[in-house]
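Quick note: the coordinates plus some simple rules give every number you see, no bench work behind them. Computed from a predicted model, the values in this text were never measured in an experiment. Cβ atoms are built from the backbone, for glycine too; each structure is taken alone.
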Structure 1
Amino acid sequence: MPISRLPRRRLPVEVVPYLAPLSVSAPTLLRAGSDRAFQKLIFDLFTISAHIQRVRVHFASRLGISGPQYSLLRAVAALQSEDGVSVGVVAKHLHVTSTFITTQSRVLGERGFLRKRDDPADRRVSRLSLTPKGERLVDEIVKGVRPINDAFFGGLKDGEFDTLAAIIEKLVESSRKAMIKVSSETEEALLSNSAMRGSGSETRTAGRGRS
């Protein structure tokens, strides 16, 4: 057989494994130059958040209210004193706006769970408190919540709960900075897209003028 007709021998193709770029750059978040531990933490937090949300939705559905309304009801129960608790304090506790609390408390008030009144010392401030119906409801629902919370967090050893609470509080504060950055980037993208659409419109207009 002529040499030219011999099958050509294929050289092995070198496969270069893909190396994903680091998702963080802070040295405290890296282990031996790798962000694998950080990535696992993020996915673990996703899982925990999903489980907590599922518990909240479960109990909220039993009351016939939304998840945020359930959190509002529980927050008022935990924070109120003899004269109730201000809308602003509840909003800060739940990390939402006072407007959101005002809107949702109105719904719970219509259901007969919450009472709202003006602060006698400052009529600009509204105070919330549970109605007797709301108190009975919270008493009943906590009976089901308690064993779930014990199963969820009861495995923490002495001191671990305080450490966890401090870390989570710190992350809540730093997450606000991250959300500000996300919001600014989103706004920048919207402005950029708007500018591009405007530029395209001007180009089409100019083209029609030339024709």
Structure 2
Amino acid sequence: MDAVTAAVIGFASATALGDERRLAARSRHALVVAVPPVWMDELLLQSVLMVGYPRALVAAAVWRQVSGIRAPATDQSFAESGELWRQRGEETCGVVYGANYQRLRENVRALHPALDAWMITEGYGRVLSRPGLDLMRRELCTIAQIAVLGSPHQLHSHMRGALHAGATPGMVAAVLAIADPDLAEGAREVAGQTLARVTGTVKRPGSSD
């Protein structure tokens, strides 16, 4: 995996953990390897979906302080419509979930119809379909954050989603290696088992056997 992508993933992992010292260190590393600032902005925005406002705001504050890069004065989404978000969301979610897309919609709708609508329009349409960061890297960052959270069902879905978006199994394994310092033991075990189910390998990230 290239150093720039790895740096973004490392920052994503630290965002999920909420450790300001790690966020600062990884912000400095992102600057050293010249991560495009728009990638960091997009990661921060999508982190609201994955880890919530509290940790996303902390990460944004650390990044602004360390990098000295100011936020843009406005955003293109201010001129976009909910219908556009719905259309984009259906397309993006369809890529991530592939043949399981309709089943996902039915399952989430059974939990609550508002969750289904928000998932498509707000999550996949308004946020994850934004330009500035490609879907494959978005999914790799999502894997890192969900691994830290230790949520196996969502981790499985987004590992598959990364593959659907163009990642290789080796790249998915590399994400877990990058996130490993941020994983609690239980989350590390869950991540390794999920990787094995998705890729068909029992190797742990970074192992030599």
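Compute distance in nm of label points 7 Å out along Cα→Cβ at positions 126 and 142 for each of 1, 2 and report the one that scores greatest.
Working: 1: 2.5; 2: 1.7.
Going through 1, 2 one by one, distance in nm of label points 7 Å out along Cα→Cβ at positions 126 and 142 is largest in 1.
I have 11 for relative contact order in percent (Cα under 8 Å, 6 or more apart), calculated from one of the structures 1, 2. Which structure is it? Provide the component values of the computation, followed by the final result.
Values: 1: 11; 2: 23.
Value 11 for relative contact order in percent (Cα under 8 Å, 6 or more apart) corresponds to 1 out of 1, 2.
Could you tell me which structure in 1, 2 was used to calculate semi-axes √(5λ) of the Cα gyration tensor in Å as 25, 24, 14? Kindly include the intermediate steps, with their values, before the conclusion.
Details: 1: 52, 32, 18; 2: 25, 24, 14.
Of the structures listed, the value fits 2.
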With P(r) over Cα pairs in 10 Å bins from 0, in percent, for residues 110-149 alone coming out at 28, 42, 30, 1, pick the structure among 1, 2 it was computed from. 2
